[in-house]
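Novice: Just below sit the structures, each encoded as C-alpha cells.
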Structure I
Amino acid sequence: MPEKILSIDLGNKTLKACIGEENEKGSIDILLKISKNIESFNNGEIIDTDLFEEEVIKTIENINNQISNEPKNLVLSFSSSFFNFQKVKGKISINDKNVSEDDIQKVHLIAKTSIASTNYEILFEEPFCYFVDNTYKIREPLGVEARTLEVDLIVIQCFKSIIQKIKEVFETNGFKISLILPNPIPASFIILSKKEKEQGSVLVDFGYKIFTISVFQEGKLIFLKSLNFGLSNILEDLAIDLSLDFNDLINVFENLNFEDINLKSNKKQKYLKFNKSKINYSKFLQILNNKLTYYFKKNNLKEIFQYLKENYKLPLGIYLIGSGVFLPHIDIFLKKQSGYTVKNNFDDILKNFNLENKDIIFFNAIGNIIYYNKKFKKVGFFESLKNIFANFFK
C-alpha cells in the first residue's frame, strides 16, 4: 500500500496543508489540500503557542480525521529571513581503492564540522560537486577509484531555537516531524525540471512577508537569499496612500486576478472598485510601481540581480511564485529590475496535479512530498548497481 505523507507549509499568513501518495506511475497524487489564514506564525517563528495550537495543530488533526490510514510522516517547510546559506568544503583520504557510501557520508560530515554551531541547525544540504585526487571534478563519486575525496557542500541553516520550538509544539501534540525544509526549495522540485536546473535558472518566491531568491546551475542550488519584506508591505502602504480598507484590499488580491475583478471601464478610463471606493486604474498602477520600486531599492534587489548576472549564466531567467505573483504587471516590473525574462504562468504544472490557478500557493507543500519521497525512497540492488556503473560514463 502506498505511503501517505502529510505536508505542511507554514506561511506568514496562510497555512497550506496537503496529503499525498505515490501512484503506480511513480508520480504523486494529491488526496487532500487545505489552506487557512493564520496569525500565530511569523518569519519562521511561533509567536503565540496557544493560538498556534488552535490554528495549526487542530487543522492537522481535522485533516487526519478525513483520511483513512493516517499518514505516518509529516514534512514541514517555511520561509524565513533567518536562513543562512553557505558553501563549505571537506576532504578525506580513501582507505580502500574505490569511494564507498561511507566515504561520501564521512566527507560530508567533515565539511559540516567546519560550521558546527550550538546556535544553528542544518535544514538542507546538497553536494554541488566532488573532487577526486585534488584534480578531477565529478558529480557522483560512488565506486570511483581514488586516493582522496573532496566535496563542495551547499548548506542552509536556521536558528536552532526556532526549529526546536516548532518540533516541541508538534511533538507535545502527538505529531513527529520527519523533515523540515526551507522554502522555496520544495517548490523547485515541481517548477524546475532537471534540464532547467542544469542550464541555469532563478526561482523567486515573492511571499506575503518574505522575498526569497534561489538560483540553480549545473543541476544544483548555488545561491539563496531571503529578505524580510513581501506583499504585506506593499498592500499596507497602498491601503494608507489610497485611504482603502486593508481587508478589502487583501480580499481582492487573494480571490481573483486583479485585472479581472471589479474593473469598470468606460470610453475614457478604467476604474477599480473597492466597496465604497473607486480608484483610477492607471493611477493605481503608478502608485503600485512606486511602492515596488521603493522596496526593491530598500532591499538592494537591483544590486543582487546585478551580482547574479556578473557571476552566473542563467539563460532561462526567473520563475516567479508566491502571493506577489498576483500583483498586476509584476512580471514586467521584475524583468525591468532584474534584466531577466520572467515566467509566472504554470498551467502545465497545475494540470498535472489537477490544481486550479489559485492553488499555486500549494507548490511548496506539494514539493515537500516529492522531495521526501525522492530522498527516502528505497532503491533496489540492481538499480544501485546500475547507478554505480553509470558514474563511469559521466
Structure II
Amino acid sequence: MKNILIISKNTGLKIEFEKTGLFKNIKTCQSIDNKLQGSIDILIADNSAISYNSYIQNLQEFLKQVPSNYYIADNTDTYSSVNKVLSSYGIIVIPPYLTDSQICQKICAMALDNYSTGRNIVCFFGAGPCAGTSMISLSVAQVISEISSKYTCFLNLDGSCGTDYIDNSSDSYGLAQIKEKLINNILSEDEFKNSCIKSSYLYFLPGEKEISKVRHYHPEHIEKLIDLASKTFDITVINAGSTITGMSIGALNSSKLKLLVSTQSQKYFIGFNNLMTQILSNLGIRREDFLLVVNKYLEYGGFENEIVLAKKYDMQLASVIPLLEYIQGLKAEIKKKTLLGFDRAFANSIKQLSVSLCRQLSIEVLGGGKNRARIGIFKKRL
C-alpha cells in the first residue's frame, strides 16, 4: 500500500482518500518545509497552498524523492498555462472545479492498478438539444434490463421530469421526493427504490419537475445519488441531457462509460466543440472519454458518413441509428412508449448498442442478446 502526502488547505481531500482504504499512510500539510522526509509514493500539491513558482523551485526535489506527482490547479488560467510545462516532466495536472471525490477518483485511477471508477454506470450526453438523448438512453436502459435480467436503474438528469415515453406520471415518484435526504446523506437504498417507477428489472427515477429548482442540484449531490445507485442496482443508465448543469457534470464525472449522442448536423459538432474547449476540458473530461452515437443517420452523398464523423469528433464509434419517419416519433409520444415497438431498424440498432455496452461492462447477455424487447413499459396500474 502506498503513502500519500497532500500539500493543501483542504481537509476534505484527505477524508476522501481515507474512505478508499487503499493507502497505508495519508499525511497533510500546508507548506513543503521538511515534509518530504520518509517514504512518500504520491505527492499531491494544491495550487491554493503552494504557488506555481514555489512548486517549480522545488520541482527537482519532488521528482527526485517522489515517484508520482500531482498538481491541482485552482483556476482555468493556471491550468492552461502550467499543464504543458508540468506534463513534460511527467507531472499530472488536475483541472480546477473538481470535487474532492472526483480528484480522489482520478488520482486513484492513475496511481493504482486495477482501480475502476464508475462501476457499471453508463451516461448519455447530447451534443445539442433534440439530438435524441432521452429516447436513446431510455431505450438502451429498457433493452439492457431485458437482455441481461439485471436490476437496472435509469436516472433522468437532463433537467426535466423525463416521463414523455412512459405511461406513469405519478407525483409520488421522482428526484424531488428524495432530494432532502439525498443532500443530507441519509437516503437509504429502500427509499431510493421506492422513489422509482418499476417495470420488471427496470427502475426509472423521474427527474426534477420544477425547472427553477434544477440549479439547486450540485455535482456532489448527483455523485451521492449515482454512488447509491451503483450499490443498489446492477447497472445504472443516465440521461444527462445536453446542457452543462450540476446534474450533467456530476453524471459525467461519475460514469464508467460516456456516450455522446449527435447527428450529421454541423451545428452539433460546433456546439459540442465549444462545450469541450470552454467547460468540459477544464473539468478533466476528455474528448476521448466518449463513445460516439450517430443518431438520425441519413445515407446521402452530401452528408458525412459515420466513419468521417467518428474521425471528426475524434471518438470511437459506438452506434449508428437511422433517421425515422416523423410520424413514428409522434406515435411513440402519444402512446407513451419508446420507439422500440414502432420501428424495427431503430430496435435493432438499440439492441446492438445495448449488447456492446453489456460486454464492455462484463455483463452476461442472456440468449446471446436475442431476447426481444417488449413494446411497452411502465403501464399504469389500474
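Novice: Between structures I, II, where is FRET efficiency 1/(1 + (r/R0)^6) of positions 199 and 231 (r between Cβ atoms, R0 = 35 Å, to 0.05) highest?
Specialist: Result for FRET efficiency 1/(1 + (r/R0)^6) of positions 199 and 231 (r between Cβ atoms, R0 = 35 Å, to 0.05) over I, II: largest is II.
Novice: Looking at FRET efficiency 1/(1 + (r/R0)^6) of positions 239 and 367 (r between Cβ atoms, R0 = 30 Å, to 0.05), point out which structure of I, II has the largest value.
Specialist: Top value of FRET efficiency 1/(1 + (r/R0)^6) of positions 239 and 367 (r between Cβ atoms, R0 = 30 Å, to 0.05) goes to structure II.
Novice: Could you tell me which structure in I, II was used to calculate mean count of other Cβ atoms within 10 Å over residues 95-102 as 12.8?
Specialist: Derived from I, not from the others.
Novice: Let me ask something else about it. Work out which structure the value 0.05 belongs to, where FRET efficiency 1/(1 + (r/R0)^6) of positions 7 and 351 (r between Cβ atoms, R0 = 30 Å, to 0.05) was derived from one of I, II.
Specialist: II
Novice: In terms of volume of the Cα convex hull per residue in Å³, for residues 39-270 alone, which of structures I, II is highest?
Specialist: Between I, II, the highest calculated value is found for I.
Here, each number is a calculation from the coordinates, and none is a lab measurement. These figures come from a predicted structure and were not determined experimentally. Cβ atoms are built from the backbone, for glycine too; each structure is taken alone.
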